[in-house]
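Any read-out appearing in this document is the output of simple, stated calculations on the displayed coordinates, not a laboratory observation. Just so you know, these numbers come straight off a predicted model, no measurement behind them. Cβ atoms are built from the backbone, for glycine too; each structure is taken alone.
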Structure P
Amino acid sequence: MADKKLSVEGQRLVDGMRLAVKRVIEQAKRNDEELVVWRDGKVVRLKAKEL
């Protein structure tokens, strides 16, 4: 996918998703919460402060 060029709308969508993920991580850090992520084919729970 890195080789494909995105349309303006597609790039805005990607940028919006990155911003949303960043905000979720920041909120989880403030509230000392865990995030659940997929890593190496396994579901893993991480403290947000570890990211």
Structure Q
Amino acid sequence: MKRNIFIVALEEKQKAMLKTLRQAKELEIHSLLTVDTAVEAKQFSLTKS
């Protein structure tokens, strides 16, 4: 079973680097927010959809 990894503001370059890890086949990597949303937003809610 794969382990889910959630990263805020994950960029494609970072995701590509994470895929080179020895355990990469055991990981499912997800981005929670885009960089713009996470960095540029004045505020964001973790409870609102």
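A few points about this structure:
- Given -3500 for helix-only ellipticity at 222 nm (-39500 (n - 2.57) for each DSSP H run of 4 or more, over all residues; to 500), calculated: source structure among P, Q: Q
- Label whose coordinates, when Rg and Dmax of the Cα atoms in Å is calculated, return 14.1, 38 (choices P, Q): P
- Which entry (P, Q) yields the derived value 47 for relative contact order in percent (Cα under 8 Å, 6 or more apart): Q
- Structure from which 2.4 was derived, distance in nm of label points 7 Å out along Cα→Cβ at positions 7 and 23, options P, Q: P
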